[in-house]
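What follows is calculated from the coordinates using simple rules that are stated; it is not laboratory data. Since this is a predicted model, take the numbers as computed values, not measurements. Cβ atoms are built from the backbone, for glycine too; each structure is taken alone.
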Structure 1
Amino acid sequence: MQRAQLKLAAAFVALALCMPAPVSAQPDSAAYPSRPIRMIVGFGAGGGTDSMARIAAPKLSELLGQPVVIENRTGAGGRTAIDFVQSQPADGYTIAFGAIGQLAVTAAIYPNLSFHPTRTLIPVAMLSSYLMVIAISASDAIKSVPELVAYAKAHPDKSNYPTASPTYTIASELLKMKTGMPGQSVPYRSSNEMMLSLIGGQSLFVFGDSPSVIPVVQGGKVRALAVANATRIPELAGVPTLAEAGLGDLDVRPQWNGVFVAAGTPPAIVRKLEAAAQKAMADPTVRERTRALAYNPEIAGSDEFRARIDADIRTFSSVAKAANLKFEP
């Protein structure tokens, strides 16, 4: 009798091993989302990336029918947040709100990175973009990019620029490569400190982001010399484009931010998030609030966003290599 019971138990074990895993063990794409979603931001509250995330999150909550709760996980230039997202289940309930410097620039300059923005992550949608601007102190006599280049060549000991991240360093080094002007980088902790160094005369020029540059230009503290865009922008209507300033071949790519999930997230969930993100950024109120931050509401779906990121990585890698730039993780 005991032998028969053992055989029966063994049969049940064998049958259990052959059965597929329970449906509950896999993300339920049809029911998604059925609980709150965490949006991980790699920078502190109040910064540009965080502010954009807080504009997008309420609309995403409305469209998805679940709260989208922002968590700020700072550290390592935003890399800590991405590592955290990758450590969570790939089920769409932990998403990253990431920026170009944190992802594409990082992938281009650090060879042993623990993540990759288009391989270990899935780009869901780009939500907004912003431009880079060449600027000097308003108290300076320089009025154009050619005058800046000429002055820097004549006064190499006074030609320096502030940088708070590799994003600014790469743009400034590209300007040097294309014009032959000298320039020494000076590190700062934030874009606000960069602007203060320019206003205070500690830096000759800055190649900074438009959300940081535009307010101080409008306040009369800084003079913009060129915007990295194909056309002039309303906020700086009198400022020429790079092409108009004689730098038509200067490939300074627009900056971006957007939504990412860990690789392995079911395609149906990615599509739901992609559709919600695109619809959120098409909302007039969201677009108005985005522009108020000096960001441009720019929608790109997953495939287009992926292609853009890969192109950005190639560009940043080429510049870093050509300028022999070395960055510490």
Structure 2
Amino acid sequence: MTGQAIGRARDHVADVVGDLVAALRRGGVVYGRALLSAPWGMAFGSRSIATIYVVIAGSCVLAPDDGPALHLAQGDVALLPSGAGHVVSDAPGRPAPTVRELFGADLAELSATDLVIEGAGPETVLVCGAYLLEPAPQHPFLASLPDVVRVTAGQMRGASLAAAVHLLTTEVDHAGRGTPAVVASLLDLLFTYTLRSWFLSQPDQLAGWARALHDPAVGPALALLHDDPGKPWTVDALAHAVGVPRARFSRRFAATTGHTPMEYLGRWRMTVAARLLREGPAPLRQIARKVGYDSEFAFARAFKRVVGDAPGRYRAMHRREDGTS
């Protein structure tokens, strides 16, 4: 890719992936620092939790349940975007109890505390972060990613990812009253920057929906739809905005995303609406207008078709889960 093309791709990836991270995250953040002296191993089952590891010192092996083991060195970042089960250890084949078996509590109960395993061997220091993923509506973006996205220290493009790693490490090391809120924001940034750096480091290896972000017509169109989902978009308007004939634009959009432009817009509008329903008390009429519906009834019907629940029921269920009702 040329420097100009990389710059355009970076902008589109940042815009779209940032939106997706915000829309898919649900609830609070679990995080902590792990001080692990060999021999050690920890097992994590498959859950709707996105997990990220930053290797501060030493090294480790990350082995997903359904894939090859990866070696992580100092400065590397590994992201499990869809919550695949995995084992983290100092070496392949180590016994790997669960966090509860090791520390007597689940990870959420140990958030913001140090996880310490004392052994006679070399020490590895990890910063670990995790947060719940919203199970519906599903976005094809997650399905296009591998179980583990690894970015080595040498692959980090630009200063953004390295800066986010440094800020997260510093905040966890010097925790204060506002640390949970700061860490939540930093994890969102780290999630986004890790994916962006990974995308830009290997564009020829991308497949499926994620490849759309590099397409010179589809990438900008996705950014437009994400920036203003409530606008009365048409295929003609999108094609004109990105400077591509309508028929060619429609073919490329469907080929890279698996949806027509209007199908994708409809699903993205419901993803945005779901986040608004989870996160605030805005009335349904206001949410409907924000995502492009003049009729509250039409919005409710579309939301139930995509998400599976009526907007009011969806909001009530999430308030019970979060303990806010």
Structure 3
Amino acid sequence: MEPLPALHDETLNYLRKSKNLLAFSGGIDSSALFFLLMQNGIFFDIAIVNYNTRKQSQEEVDYAKELAQTYNKQCYVLECKLPSSNFEHIARETRYNFFKTIMTDKKYQTLISAHHLNDKFEWFLMQLGKGSGLVEMIGMNEFEKMENFNIVRPLLHVSKKSLLDYLKHAQRRYFVDESNTSEHHFRNRIRKNYANDFVQEFEDGLKQSFEYLHEDCKRLLPNNTERIKDLFIIKKDKDELINIRQIDKAVKMLGKILSKESRKEILRTKDCVVCFTIAIAYAQESIFVCPYVTYVMDKPFKELCRHLKIPAKIRPYICLAGIEPQKLVFKS
């Protein structure tokens, strides 16, 4: 029997102690991860989104329910229909918000995602083509800490071919989403024309390179950020490149990805709203990043914020979140 695709011991040990939810789709990636987690003794439940865009999507939901019943798991399903305009972006937002709600309401500690080596390399090439920096190109990490839960991606060092071979050998069922082959989407063009063949030929070297790049990122970026709820306080650096990288990380933890234009706007204005939902404001020694909200504040609160020189765009969130303004001082 062929060996299982190996998951990292550190990841498995963490997951064995955590309450886990697997983001499931019925495709090659999440189906393989479902059975790999089972065979490694990891307990988890599953969640799936049905966008109702394909006839096959209902079969995928039925398969998820069948697996849940067979292996005594909870299965959460979101049924939705989204507008065709900007579908990929809206679908990603809808999916993430669905998972986030379940994680919070049901007190799951870890969201498990089936992103794999090919996904990581596709992202790298997409960002490289857009003129991004190292932090953006590296993109996904195996462990990512959110406010109320963690995201774990156990397959980032495993190629899609390895997952497919595993499913075929184990005679496990899976679905193939034909929309993933359409070159209408930028990512699909990258996958078909560049990424897949490269991963297949240079898989071992690619894994090693990503390990080196992750270590380089740790050394290049100081740990200059504190977090209170969904408010990030970044100690301002003299180097704006360091600042924008830290802002990038904070925005990503709030579920968004900064565009090149957004980065330019941040550096130009030092006080703006990006992605329509995230406020970023520079103060004398710190940079604040938090959800952008509007809220009626009483006069003493506003006066206290003014006295402490807390930027105006940040004040409504800290008031609504019940954060004491006096705590918003970076602890060096």
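Results, tabulated for the structure shown:
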quantity: Highest-scoring label, criterion being mean count of other Cβ atoms within 10 Å over residues 30-37, among 1, 2, 3; calculated: 3
quantity: For 20 (relative contact order in percent (Cα under 8 Å, 6 or more apart), calculated) the corresponding structure among 1, 2, 3; calculated: 2
